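Please treat every number below as a calculation from the coordinates, not as lab data. Note that the structure is a prediction, hence the values are computed from the model and not measured. Cβ atoms are built from the backbone, for glycine too; each structure is taken alone.
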Structure 1
Amino acid sequence: MASEQSIEDWVPRTRVGKMVKEGYITSIEEIFQSCLTIRESEIVDILLPKLQEEVLSIKLVQKQTDAGEKSRFRATVAVGNKDGYIGLGEGKSPEIGPAIRVGIIHAKLALIPVRRGCGSWECTCNQFHSLPYTVHGKAGSIRITLKPAPRGTGLVTAKTPRTVLDLAGIKDVWSFTKGYTRSTTNFAKATYDALRNTYKMISPHLDWERTS
């Protein structure tokens, strides 16, 4: 009830927000097809009301100031509807609760569509259970490769990418990783980057000479 009340009291500040509030935009697909930018989290709350949230990590970080060390909590949060949309964000605050809420807002603003399909040569079901082709992602020292898998394989990957892929609606995938995978934040960012590359015709990390 509180969230519904806040949406009703929401006063949009951007053109896209006003169009959503007035009913000119009725689906999240229209925003991405028109190459519009989401700058208000309420837009996602209205167009994707069943969005799920998952806290990936909470870490205490410190910053040296003139008054001494300043400690804050950094929360990494992923949001998704398990049907082709995923977002990833970070929030910082002296308290855990506000850090998580800020991370959720940033994740909604970073929402992206994910192209799904059945790209494995071992499977011909033509359903949206995996990826249409191999994609690559990177963040920091971490490099991740996601490959289409036949139906029933499951998410053959570590815990952090599994959470991100599940929120995006991916059910079957093979993964290969390199780098310092103990960094949960960079691991999630690399997976997010790979999923974002599903809507790029040519991946910048793909070695065409090796695959041709």
Structure 2
Amino acid sequence: MSQALATAQAAVRDPEVTLAELLVLLGEQGLLVFCALLAVPFLMPVTVPLMSTAFGIPMLLIGFAVMMSRVPWLPGRLLAYRVAAGTVRQMLARLRGWAVRFEHLVRPRALALSGGRLVNFVNGGLVVLAVLLLMAPLPLVPFANTVPAIAIILLCFGMAERDGFVIALGWLATLASTAYVGGLLILAVYWGMHHQEALATLRRLFE
């Protein structure tokens, strides 16, 4: 996978790259790698507002396609979306760095977690859940996007390499994302309804 990412990185041409061109550059396992790649910018502690919507929609479509065990439909307007070539190279370089560090540990194993209609439905559903958590309206909250992004990358890498162990790590990361982001959302709703009581609770916790 690291070699495929390096080849794609070298093939990127200035000044901009469309998502359709990027998908072609990524090759046979392109959809899953593409989905993982779209999650890379969210590894930063705090991300740019509205980015989760622009990148989340194609990830959702890919997740639904995995659930249905079919090739996803991606709208032409979305595929025509342009990203600066320098940004694409940085994203590919970061993802390649992950691949170089961990690909010697990744191999086909625990295949029961990586194939079959039912398993695809579960894995695709978890990708969809992680993307929805990533898209939650929690602007500028540290790691609210990061934890779901890690889950998406693990799930996509695991499915691309048919590594059930990595997929299982993706399941755990999705569970952690649900607890963290879900807790933040509940706290935000509670704060809106009972902000004085919530403030007092937070003060007691810090004390």
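Say we calculate distance in nm of label points 7 Å out along Cα→Cβ at positions 60 and 84 for every structure; which of 1, 2 gives the highest result? Walk me through the numbers before you get to the answer.
Values: 1: 4.4; 2: 2.7.
Once distance in nm of label points 7 Å out along Cα→Cβ at positions 60 and 84 is tallied for 1, 2, the winner is 1.
A value of 17.4 was derived for mean count of other Cβ atoms within 10 Å over residues 148-155; which structure in 1, 2 was it taken from?
Details: 1: 17.4; 2: 27.0.
Only structure 1 yields this read-out.
Given a value of -9000 for helix-only ellipticity at 222 nm (-39500 (n - 2.57) for each DSSP H run of 4 or more, over all residues; to 500), calculated from one of 1, 2, which structure does it belong to? Numbers along the way, then the final one.
Working: 1: -9000; 2: -22500.
This value belongs to structure 1.
As an exercise: relative contact order in percent (Cα under 8 Å, 6 or more apart), calculated from one structure in 1, 2, equals 16. Which structure is it?
On the way: 1: 16; 2: 26.
For relative contact order in percent (Cα under 8 Å, 6 or more apart), the value 16 is produced by structure 1.
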